[in-house]
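Take a look at the structures below.
Computed from the coordinates by the stated procedures, all read-outs in this text should not be read as laboratory data. Keep in mind that this is a model prediction, so the values were computed, not measured.
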Structure 1
Amino acid sequence: MKKFLTLISLLLLLIGCAPSIKFVKTGKTLPPLAVNADVKVYMTKASEKYEEIGIIEAKGGDLEARIEAAKQKAREVGGTGLIVGGETSSVGSYYNHATKQNETSTVINQKFTVIKE
């Protein structure tokens, strides 16, 4: 039973490392891009003219993982670029059965604006 609980704890930890993505459409519907299509990432507003397609909230993982997950979603909705927005964090607590202790974790939420250039 202890091995089972340890395995479940490890699986939950691994699942928690991959970002989850929430997309809200704010523009028109576009056809998806190829899975390997280039998606530009802007840390500030894009200098070129663009059309906003939607907003992505990526939750969890590190910044690189959040950007990659957001790029994948942008391709799915026809976006050719992402504007990186603000970052927020939330703190949660859970019981770790492997260590038999209460632990806390911080989850980073990152917003992106999906654009079509």
Structure 2
Amino acid sequence: MKNRLTNRAESGFVYCTQCCINQDKDCAEQDCFEAILDRLAAYEDSGLSPDEVQELAKAKAEGRLVEVVRCGECRHYNTTGCSDGCGWCENMDRGVFDEHYCSRGERREKD
């Protein structure tokens, strides 16, 4: 997890962990304010609600999330002698498209 840029006091007040905790600087004048806004924008761009984010975090902690590896990025994918966009999955022993995926995919090491 990334280092938190904000924290919440017992009273519910939210403050910046970079400068407001000491109350000697104004966040609006600091680089941390831009970092907080960037992170908030990234969260809002995801379209997920806070409850959905918490559920994903819980699933990750419990090992219920599986990385999706597209066939075109899988180490078991062979394109020798195949048309563009197609290949052979050595795991499933059948032809598949680059954008297909399965639960047995393993990301190929980058060259």
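Quick look at the numbers
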{"item": "When relative contact order in percent (Cα under 8 Å, 6 or more apart) is computed for each of 1, 2, the largest belongs to", "result": "1"}
{"item": "Which of 1, 2 yields 3.0 [mean projected area of the Cα convex hull in nm², for residues 48-87 alone, calculated]", "result": "1"}
{"item": "Structure with the greatest value (metric Cα Rg over 2.2 N^0.38 Å, set 1, 2)", "result": "2"}
